[in-house]
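Bear in mind that the values in this text are calculations on the coordinates, not laboratory data. Every value quoted in this text rests on a predicted model; they were computed, and no experiment measured them. Cβ atoms are built from the backbone, for glycine too; each structure is taken alone.
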Structure 1
Amino acid sequence: CKEEPLSKYSGLLNDPESVESARKTWRLALPDNVGLACYMENTDPNGEPILAAVNCTYIKKKCEEEVNVTGSKIQQIYATLNVVMNEKNAFEFLETDFLLSALGLYVLPSFRGHGLGL
């Protein structure tokens, strides 16, 4: 997403190899069928719920190897995220072999600033 801060400020979209690597990573996550969606109630009783945000989530397994990404920009983003992830081993802390992890949250522009990503 061109508006996501890490992608925007790293110039990820200007690095075709990184873009393709990100696409491949997302394709690996999609078969888990555990994506999250956030809806707002529609004030019209006959209206459909209003989509506010979606998150590409997947099941991360303790015994699984990390995904190998290629492209300098996506590697830079993953290195940044790994600093946070390496602070504490979530598998050990939660005493589990499986975690729900995420690859990307997209909040529709009209819902930004409302804390949906917290």
Structure 2
Amino acid sequence: MPLPYLFIFSLLAAATSDALVQDFCVADLSLHAGAAGYPCKKSSSVTEDDFFYQGLATPGSTKNIIGAGVTPAFDAQFPGVNGLGVSIARVDLAVGGVVPLHSHPAATELVLVIEGR
């Protein structure tokens, strides 16, 4: 008996998910961002440049009190990630550098270390 209920609730959850309604939502940076991010650009205005971001190739400056430089790739810099629940950042740490204690409510942080001692 519980299986039919599970099936019905699964259908309801899928039917109410915004993620299934549209394939992509490229940020329209000419409009103001709201709590849910930027509004979507018209699909006729989307270009391949909206899905390409070269900024992560540039190291951030570590000449500061914490010895860390952050290069963001959020929707304001990388419009193609708008609405996906994805944020990307490059963090460069100097020897002895630290990342201050912080949190990401309702988000996940994945750290990939490329090189270090």
Structure 3
Amino acid sequence: KPLYEQGFILIPHLATLGWGVGPAGEITNIYPYFVVGVLHLISSAVLGFGGIYHSLIGPDTLEESFPFFGYDWRDKNKMTTILGIHLILLGLGSFLLVIKAMFVGGLYDTSAPG
């Protein structure tokens, strides 16, 4: 059965990168999926521990310790800078996907007949 009929939602999107997919479109190697899962677990653990640290132990405001990370919601320039940095990072990620699709192996279409 195809992945989408088995209830998988994100694995087909990961398969479009072509990692662990054989010539007939079958998943032949599950190690790349395992690595991606482990990276997501580690990232979420770091995010969770950071949230616990900052809510229980960390400083009330960051202006004293780290002035770069301190901000005021009314400061339009700082909010614009934060938004701009995020948009630039999203654009770089999109550009990397385009490079992968065009020059580094292409993308695998999971719904194409094969």
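Quick notes
- Computed -18000 for helix-only ellipticity at 222 nm (-39500 (n - 2.57) for each DSSP H run of 4 or more, over all residues; to 500) - originating structure among 1, 2, 3: 3
- For Rg and Dmax of the Cα atoms in Å computed as 19.1, 63, the structure of 1, 2, 3 it came from: 2
- Origin of the derived value 3.9 (distance in nm of label points 7 Å out along Cα→Cβ at positions 23 and 103; candidates 1, 2, 3): 2
- Structure from which 3.1 was derived, distance in nm of label points 7 Å out along Cα→Cβ at positions 55 and 95, options 1, 2, 3: 2
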